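Chemist: What follows is a group of structures, each given as structure tokens.
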Structure P
């Protein structure tokens, strides 16, 4: 059953706003102001739910699983809608989507192995730049030069944060493996002593 607390409600609201965003962008009566407002509201819930969960010590398994999924749904839906509207080049969307999906999948695999990967500095910068770029792509049509430059900056930061993530993941998995080996060796060394009368 879904634990009813404010962070989880905000996560669900963010997921429910995704189809609203797509309809606002791609519907027959497309409304850029409405779409930008929905995207901004959804992005604010992303910042709020994590902060509230940590400050109130109300982190749940549902939140840990669904919060990153909700984030990715929002970004991916916005990118694909913008590509459909010819406001964004497809290769840019694919670079960002590929990074997001790869990181999400590897983070889930690492979590299953008991390795928790905290958000790094580059990841936080990436999120801020991506959200800003997508918001301004929605709000401006046609886009001014500075928005185009911001989009390319988002691509650059996305690639850098992805590289930083995978180097960090490799190091953390190696350290976790070393800890398991040490624990096994200590257990093996103490076993004969436990058997002595």
Structure Q
């Protein structure tokens, strides 16, 4: 990813200092600080559902699940992203002095109209620079659809599609659940959401 050089440049240290006191979240793209848009109710519900499932699943293990407010640092590309959900099992990510992680095994993004192309394209490509990353997952908001990409080698990511009635599996952390659990409570938002989710 290459950005225009005409903007003010911030070091990663500048960014982290600004982000600690900022009332809104920003991502860091090679010296530029970019504000993040707010999330929809559907996005928040899906993220909350999966977060609760992952926390329960990982209890008593060496892995920790983080939702929305944890930055993932990609030092080789000079980037910081906020993943919707991430799981790390690496002891190096346990430092209480760092407000980011470096070694996630699993990254999950909940797609929106404004972010889907980026999450599916450049962001996925950037995440592949993380040696520890084993799975990248995209969850759709407007239909019951989950796409999982599993690393088989440095340049090979194998996709798996989950739809209504399927059991979603994240092999990197030995997790599985009915896909309906990810979309629980969405039908309460509005009649329109009811229709889009095929309920």
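Computed from the coordinates by the stated procedures, all read-outs in this text should not be read as laboratory data. Please read all numbers here as calculations on a predicted model, not as lab measurements. Cβ atoms are built from the backbone, for glycine too; each structure is taken alone.
Chemist: With helix-only ellipticity at 222 nm (-39500 (n - 2.57) for each DSSP H run of 4 or more, over all residues; to 500) derived from the coordinates and found to be -29500, which of P, Q does the value describe?
Modeler: Working: P: -29500; Q: -6500.
Only one of P, Q returns -29500 for helix-only ellipticity at 222 nm (-39500 (n - 2.57) for each DSSP H run of 4 or more, over all residues; to 500), namely P.
Chemist: If semi-axes √(5λ) of the Cα gyration tensor in Å is computed to be 28, 20, 17, which of P, Q is the source? Walk me through the intermediate numbers first.
Modeler: Details: P: 40, 20, 12; Q: 28, 20, 17.
Traced to structure Q.
Chemist: For relative contact order in percent (Cα under 8 Å, 6 or more apart), which of the structures P, Q scores highest? Let's see the in-between values first.
Modeler: Working: P: 21; Q: 15.
By relative contact order in percent (Cα under 8 Å, 6 or more apart), the leading structure of P, Q is P.
Chemist: OK, next. Taking distance in nm of label points 7 Å out along Cα→Cβ at positions 18 and 106 as the quantity of interest, name the structure among P, Q where it is greatest. Walk me through the numbers on the way to the answer.
Modeler: On the way: P: 2.2; Q: 3.3.
If we compare distance in nm of label points 7 Å out along Cα→Cβ at positions 18 and 106 over P, Q, the biggest value is for Q.
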